[in-house]
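Given below, in the form of C-alpha cells, are the structures.
Nothing in this text is a laboratory measurement; each read-out follows from the coordinates by a stated rule. All of these numbers come straight from a predicted model, not from anything done at the bench. Cβ atoms are built from the backbone, for glycine too; each structure is taken alone.
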Structure P
Amino acid sequence: MTQQTPLYQCHVDMGAKIVDFAGWSMPIQYTSQIEEHHQVRSDAGMFDVSHMTVVDLHGERVRDFLSYVMANDIAKVTKRGKALYTAMLNEQGGVIDDLIIYYLEDHFFRLVVNAATRDKDLAWLEQQAAAFSVEVKERSDLAMIAVQGPKAIEKALQLIPEEFRESVLALSKFEACEVAELFVARTGYTGEDGLEIILPNESAPDFWKALDKVGVAPIGLGARDSLRLEAGMNLYGNDMDESTTPLVSALGWTVAMKDERDFIGRAALEQQKQAGVPQKLVGLVLEGRGVMRAHQKVFVDGDEVGELTSGGFSPTLKNSIGLARIARDSASLGDTVEIEIRNKRIAARIVKYPFVRDGQAQI
C-alpha cells in the first residue's frame, strides 16, 4: 500500500492525477505538464515534497561524523543556517544518495534525503553514527513544500509573519532560517529561485491552500522532472546510484579532496582518478525528431559509447534534451553523437549544461 503525505487530500481536491512514486501517492500533474512547467519558469509554482525525508542529527561530534560520511567537506559550513549539497558514498565510491545538509547549531545539523533511498540512508547513517555517539532522528512529523519561480519568494512572503520577512529576504541561496514554526530554505530543484519550507504535518494543508490563494499554482512531479532536467540537475537512480561514483556523474565539484580529510569512499575515488576516470556525463540536444529517454544508446561513428541517463522534452527550448554517460575518450571525436530511438539513429549535439537557468536558454 502506498503512503500518503499530509497534503494528499489537497491534491485530490484540486483534481490532480495521482501516481505511485517511490511508494508514495503523489500528484504527477494537475492541468498539463507543459502548462505547469511554464508556470514555474514565468511565475510561481508549489510542489509537495513531503515524501522526502528530513533527518536531524544531534551530538557533540556531529561535525566529525559528517566529515567522515560525506564527500563534501562540512568544514566549509561555518554560518548558522548555511546549507551544503553533497553525496554520501559507500566504500567503493558509489553514491548512496545525494542530499542537503543544514547547519543549525554546533551540535545540531539537519539533512534532507531522497524518498526512494530513505531506508538505506537511515540504516547507513545509524550504522556509521554509533562510533561518534550521534543521534539520528527521522522527522516524520514534518512536511515539506517547495515554492519555485521568479515570483515565488514575493508571493510566499505574504504568508510569512511580518516580523520575519526581512530575515527571509536576507537569505542568500543555500541558506535557511527558522520563522516561527517554519524552517525556510532558499533552495530548490528547478533552476529557478525560490524556497523550500519545512513545517509541521498538521499545518501543511492550510499553508498549501493559502499559497494557492496568493497565486502560487500547484505543480506535479512531471513538471518537476522537466524543470530539473533543463537545469541540468542529477536525478538519483538515473544519473547516479551506488554503481557510479561522483567523478563519472558530473559531481566531482561536490567532492572535497584537497586536504587529508578521510571520508568513506575517498580511497576508491583516488584510485579511479589515478587510473583515469572512464566516463563523463554530457548534455545532449536532439537535432532530429523524437524524444530522448533514459537508457537509449549513444553511438559515435557506429560504435556504442554510452547511454542516456535522463531525457525528455524541454518546454522552454521546444526540443528534446538529455544527459548521457559516455566513454571519456569518445568526447574527443567531435561534438555530435547519434541516439538510437525506436531502432533509428538520430543526431544529437553535445552541449554544456545547464540547458536553462532562471528561465533563460543557456545553449
Structure Q
Amino acid sequence: MNILITGGCGFIGSNFVRHILKNHPGATVINLDKLTYAGNPANLTDVERGYAPSRYQFIKGDIADKEKVEAIFRGSNIDWVVNFAAESHVDRSIDKPAEFLHTNIFGTFCLLEAARKFWLDPTADITKKRFVHISTDEVYGSLSDKGYFTETTAYNPSSPYSASKAASDHLVYAYYRTYSLPTIITNSSNNYGPYQFPEKLIPLMISNAVKGKSLPMYGDGENVRDWLYVGDHCSALLATLKRGEPGQKYNIGANCEKRNIDVVEMICDYLDKRLGLTGARPRRELIEYVPDRLGHDRRYAIDASKIHNELQWKPSVTFEEGIVETIEWYLNNMAWVEDIETGRYRVKYRGKRHD
C-alpha cells in the first residue's frame, strides 16, 4: 500500500503521517510538502528516525507542479492520495488571496489530473484506489444559534480561504461524476492538538499566556466553533480510507461547541493552576478585545451522524481531556514554538531534505 500524503509537514498532515504508519503496518508513505511557512519538517523528526527510508519518504515540492506530481505517481504506484496540502489561515487569505487560489484550487486540479492519468489506465486496479480530499466546515458559511451542518448543506463560504476550499471540493466531486475517479471529500470542524502552527487560536493563546503577553480576542468573543482533537480526526480519516464509499462526503466533528472566550478562559485557568499567576494577576486579565475579523462567521457546528452510522467512527477524546493534553504538549515543546516564532526552523532545515 503506497500512500501519497500532501502537506504532511503541516499540523493535521504530520499527525496523520504518524497515525497511519503506526496503525496501518502495510503502509508506505510519501510526503509531498512545499514547506511554506506552516510546513515544518521538525513535526516529523521522530518519523524520519523511526520509519525512513523503508516506510517513509519526504519529497519537497508543490502540488501545483504537474511534472513532479506525475513523477511520484509514475515511480511509486500510488494507491491512496490524502490531500492535506492547502493554504489555510483565514486572515492570510484576506491579505493575499491569490496564493490560496493557486494551491487550493489549481494544486488540487494537478493532483486529480495525475490520479486520472495513472489510475484510469486499463492496467490499473481502480478498486484499490482512493483519493481523499481534506476540507473544512468553513465552506458551509455561518450558522445561527440553531442547526448543524450536514453533508447536504449548501455551500456559502465567507472568506477567500473558504471559497477556495469550496471550489476544490466541487472539483474533486466533479472528477468522480465525470471520470468515475474514486474520490471522497471530508469536511471537519476546527482541529486542535500537538504541532498546530502558533498563529491559530489555541496555540497562540497558550504561547502568549505562558509568556504573560496580551491575549487578542476578536469582536465580543462569542463566536462558536465545534472543536475536534486532531488524533480523533486522524482515526476518522483512516476509517474513511478503509471503509468510505467513492463519491461520498463525510462531515467529521465531535459535537463539541465552545465559544472562543470560553476556550481562552479555560487555557488561562489551567495555566494559572499549573504555573501560578503571572505578575500576581490571573491570566484572564490578559484578554484584550480587538476589532473583529472581516467576514467573521458566527457559529460552526457539525452533524457527524453519517460517519458515525456508516463508517462506525466516533471521537474518543473529550475537549476537557484534549485541551489539557494540548497545553501540556506545548509546555513541553516551547523550543519548537520558539523556533517557529523566530523563523529558526526554516534556517535549520534549509537544503536538508529531498527535492
Percent of Cα pairs over 29 Å apart: greatest across P, Q for structure P
If we compute Rg/Rh (Cα atoms, Kirkwood Rh), for residues 47-262 alone for structures P, Q, which one ends up with the highest value? Q
Rank structures P, Q by distance in nm of label points 7 Å out along Cα→Cβ at positions 15 and 255 and report only the one at the top, that is, the highest. P
One of P, Q was used to calculate mean count of other Cβ atoms within 10 Å over residues 143-150, yielding 24.5; that structure is P
Suppose you compute helix-only ellipticity at 222 nm (-39500 (n - 2.57) for each DSSP H run of 4 or more, over all residues; to 500) for every structure in P, Q: which one lands on -6000? P
Distance in nm of label points 7 Å out along Cα→Cβ at positions 119 and 207 computed as 2.9: which structure among P, Q? P
Can you rank P, Q by distance in nm of label points 7 Å out along Cα→Cβ at positions 39 and 343 and just name the one with the largest value? P
Highest-scoring structure on mean count of other Cβ atoms within 10 Å over residues 127-134 (candidates P, Q) is Q
